[in-house]
Structure P
Amino acid sequence: MNLSKKIIKQHLVSGKMETGGEIGLKIDQTLTQDATGTMAYLQFEAMGVPKVKTELSVSYVDHNTLQSGFENADDHKFLQTIANKYGIIFSPAGSGICHQVHLERFGIPGKTLIGSDSHTPTGGGIGMLSFGAGGLDVACAMAGQPFYITMPKIVKVKLTGKLRPWVSAKDIILELLRVLSVKGGRGKIFEFSGEGVKTLSVPERATITNMGTELGATTTIFPSDEITKDFLKRQNRENVWSEMTADDNAEYDEEMTIDLNALEPLIAMPHSPDNVKKVKELKGIKVDQVCIGSCTNSSLADMILCSKVLKDKKISRNTSLTLSPGSRQVMSMLANSGDLFNIINAGARILECACGPCIGMGQAPKTKAVSLRTFNRNFEGRSGTKDAQVYLCSPEVALAAALSGEITDPMLYFGTKPEIQLPEKFYINDDHFQKPFGNNSSDVVRGPNIKSLPEFEPMPENMSAEVVLKVGDNISTDHILPAGAKILPLRSNLPAISEFTFGAVDKDFVSRAKKVMNGIIIGAENYGQGSSREHAALAPRYLGIKFVITKSFARIHLANLINFGIIPLTFNDSADYEIVKLADKIEFADIRNVIKNNKDLFIKVNDKNIKLNYTFTDRQKEILFAGGLLNWIKESMK
């Protein structure tokens, strides 16, 4: 049996491990971050459960740390007080990025983890089965409910050889994206094996599992081996280690091989993580900004590399450089060792241990800037500057650009790569993690920006709707509901944040949707890729969207649409996408009965009958009929 199926089997509570069928998994751990957490905890609170039922739940503050108004600070107080009431560990602002911190201090090999952040698969770096999910799914898991997914295919990725100097783990995942694209991993778990695995540290493995999300993968996972044991030992957590590997004769649905010896520095060009080229092909492009950090490349090893390379050097006068250490532990160890001095002395700016520029929370580049970032996404406008040209790369490539002022191959720019020696024991100080007092009568503090959840009506028997938006391929949740310093503080205020829905795509969408209040969105391939933010489903629902019809959906967004009672459908013939136009009015006669009995669904558009497909489990049908998951749970508790 492969490793993925071993962990699934241990946690299976419903369904069978048959590809394409729905399975329910017991969840051991959950995490939330502050941009999604307020809504997730409002939903959990509405369920009336007195305490979380997971083995461990952690609430992190790492996204909305820019306190330019009262909204973020109010949300943080809400998160702190609700964590104390319901038995959740609270990680306050400054403690670090959720995925980096969870890997260091809380993750356990062989456990299941879901988080209200799409990069939760980072936990696969230590052999966890980790999934990104919408906040409502996380709330359900905290209430003791299973986490439901479609049983994915398991893909074996065999790593052979060893990376050459100045080639990094980032180049491994960029190579996968180059080969497979941002939709090449849909419905799949990528499981890494081969002798090349032994050459990768846990932070390197975590870089790969983190960006497996960009493949559209269900999740990604490495074995838990002696490398994992060594990492946990350095974190003084060797007691939670267990060996988790695939059997020697394990079977897989698909297999592929990557020769690490053959890789060279790669870079993702604007505006997609799969727009990958060799760095040497882009040599000479002037660089305005370099940002190193995010949950992808902010480990101690990444930061020490920066220190070693930048020692006694100065960054280019025309290029700015920022570094965001991934956790308070990393920052403390940099300060204690003297490595922080080398970084600051070279001219770098040190940012808070938080997501920061990755989600457009500060450091927006100048107009038409070229920005190299060690992050995981470079969608248009995500940086905060719509016309910025954002590239994704390794810390090695980023450092070469920061020093030279242009894109350049580190293998050609630098000499011998410095050896990174990590301490045998990492600095441990968990005092800043706030454990709950266990007093269920604790008051929950709610600021004026925190609004109550709206109530959505059940699905009617017949529906008439109008097309209010038509979009193309690879629409991301950033397109649907942007992040950034202006919008993220409104995550707990649905009426306010809904005003920004599709704002960068069609400035008239909100007014048009409000006027119709029974709207349809038409999309193409891979609709809803990117972040797990459930607001990208919740805000359209609030604006009256009843259907989304596409050629295909990204996994997490598809689940979020169902969770909030929006009916997701796909074209049986992709050519029919061209027929449907803005403002077309469509009748869905007897829609409830059609879905309930798995009947063929046809709509008439511009004198043509168009067949639409759907694949809902009985559970998903009940959720849609109830008007959303929260309604369904409330009904089941009566």
Structure Q
Amino acid sequence: MPDDRLRIKDVLDIRHPELPRWAPDGTRVWFLYRVDGRPELWVSSADQKPYQMSRPGDRVAFYAPLPEGACYAAGGTLVMVDSEGPPRVLVDMPTDIGGLAASAPGRIAFTAGDDLWIVSQEPSGNPLVQSIELFHPLAGALEWSPSGRRLLLSVLRHRAIRALSVFDLTSRTVLYETPEGTVPVQGRFLDEETLLIVRSTPDAMRREVLLVEMATRAEHVLYTEADPRGIVTLGEASVSPRGDAAVFMGTIAGYPHLLLWERGQTALTTMLPGAHEDHGEEHESPSFSADGMLVAFSSSHGGPAQGRQVYLFSRVDRQCRALTEPTGTHVDPVLSPDGTRVAYLSASDRESLELYTASIPGAPRRMTHSMPGVWARSRLVPAEPVELMSLDGFRFHADLYRPSEQARSPGPALIYVHGGPMRQMRAGFHPMHAYAVFHAWNQYLLQQGYTILSVDYRGGTGYGVDFERGNYEGPGQGDLADVIAGARYVKSLPGVDADRVGIWGLSYGGYLTLLALTKFPKEFRLGVNLAGMWTYPESSGAGRVRFWERRLGGPRSPVTTRHYDEASPAHYAEHMTAPLLNLHGTADESVEFQHLDAIVRDLTRLHKRFELMYYPEESHFFHRRETWEDAFTRMEEFFARELSGGAGSESR
């Protein structure tokens, strides 16, 4: 009889599709597929199973569909793939490629180091590679103009301040650059002469969406919003391929909604009004059909706040209709060029993310099967949604998971704290890879007898802008109060031993774990910090705008010093009593490895109990399977030893 008990290897065996994109002729769907944590380039069509197109061992960072196939970047290598032969290396750079875009005329632009590179095909079939040195270092993102003669680049002024720059390839000149004193958040070509720009004031209290005529620098503001609590921009703006319309995020009646601007119209259209949010994740882009008359997007309308459905808006009849069922999480919809089909990603409480396609109208067809068979046999635990009151009266959401096999006596529990903080968990598998892995890991821990509470603390998304902006000048205070209230709720449950409750999280979740152990030392038996901040980040460059300092009301000053102290676990380290396990990668791109050095220095000086493991050349969310095998085994053994009741280490 097959074993239905999960192992650590089963957690890591789940594959994860991402970033679906139609081929220009609409016959195939390209997508990234994370296999053992490694992103590979795959392709799927109606009459074939998906198959890998990237070279074995390549970690694909960027890709772009082309009429004849696709190109992708892995490290410093640019590779062309098609169905006619093996992958071909176009360029091999000494540094990693940091951005990639392909134009209709068949040219590929990418960034490497501080330079811009253009690759075009010669009649001989050999690639022509040109290097263009610019005035400012490049920050990665780039986009071709409709004609393929210009590029919109993200650059760094003074190596610290982000700006958008339009570079003309014919004249080799900069045609436009966003002015000093503004913070461009997003930019898109509306047409060859006009940009759509989303920008913020340096203090992030005012946000504007505007059209800019590059030749005259004339600005036409389409939308403005202001909030003294600070504005966190969600979702990506999209423009119609015909240049006659654009969609971007705005706040209407307290919720983030997609607003449609159309050339010749004086008023904006809220495509799907109501008490819900119109984005799947913060970087999701609405998708236009090639004629610009249809827009596909995801929204929590018509279902639970944690769910997402795919909707289609028609500019012809002004109607918006659902393309998916009102259960589960359906995100990242992409319309085929002719607007007759849609590709999207879908997850539920029993199935991790999968790629689907559907005719419009029509039943969906599943294109990937990403979970090992043991997951279908295993007794997965569904979430029990709960609404809780924080220590200061603020209401927040959490998901409770109880072991399917109840012990005879109260058992241990774990508080899981997500990262971000601009995130929202799902009642099941998550569309983001890191959180999908952690949901699978939590299911494994449930089978070991742990009760688990996943907390959606304030400052996250999914519950309206009052919730998302409810932590202004309060990181390490309001969000932590929610986490502590969640822990006290779990301790009140009859199946939980209140003396055996631990806490863990990655990134901002690791940071809140550190704060919980230092500011509320009696609440938890243990904590596990994966790549969390020990001190609250402060700007390192003059004039540089940081997300973190905006949340605290500005740079450190006599006015904000108290906020920075309240937000730094190091400030309260002497109070810590519970044992702490720290896990961190030395190549972390989000939280500098020096935070782990500081934790070791301070806790050693204070004679605190802690353990650690560092992983050479590992990223923020570890990207090697063997790293997670080691990390999860260490976590499991730490839980079992310190909570005195968890299971011992199982087979990997």
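So distance in nm of label points 7 Å out along Cα→Cβ at positions 114 and 570, computed for just one structure, reads 3.0; which one of P, Q is that?
Details: P: 2.1; Q: 3.0.
The value was obtained from structure Q.
Which structure, out of P, Q, was helix-only ellipticity at 222 nm (-39500 (n - 2.57) for each DSSP H run of 4 or more, over all residues; to 500) calculated from, if the result is -8000?
It traces back to P.
Suppose mean count of other Cβ atoms within 10 Å over residues 18-25 works out to 17.5; of P, Q, which structure was it derived from? Could the numbers behind the result be given before it?
Values: P: 14.9; Q: 17.5.
Only structure Q yields this read-out.
Please state which of the structures P, Q yields 71, 57, 54 when Cα extents along the principal axes in Å is computed from it. Can you show the working numbers first?
On the way: P: 71, 57, 54; Q: 72, 66, 52.
Structure P accounts for this read-out.
When you work out FRET efficiency 1/(1 + (r/R0)^6) of positions 50 and 178 (r between Cβ atoms, R0 = 41 Å, to 0.05) for each of the structures P, Q, which one comes out largest?
With respect to FRET efficiency 1/(1 + (r/R0)^6) of positions 50 and 178 (r between Cβ atoms, R0 = 41 Å, to 0.05), the highest-scoring structure among P, Q is Q.
Given a value of 1.10 for Cα Rg over 2.2 N^0.38 Å, for residues 298-361 alone, calculated from one of P, Q, which structure does it belong to?
Comparing all candidates, it corresponds to Q.
Taking relative contact order in percent (Cα under 8 Å, 6 or more apart) for each of P, Q, which is largest?
Working: P: 15; Q: 9.
Once relative contact order in percent (Cα under 8 Å, 6 or more apart) is worked out for each structure, P has the highest.
Quick note: the coordinates plus some simple rules give every number you see, no bench work behind them. Since the structure is predicted, the reported quantities are computational estimates derived from the model, not experimental observations. Cβ atoms are built from the backbone, for glycine too; each structure is taken alone.
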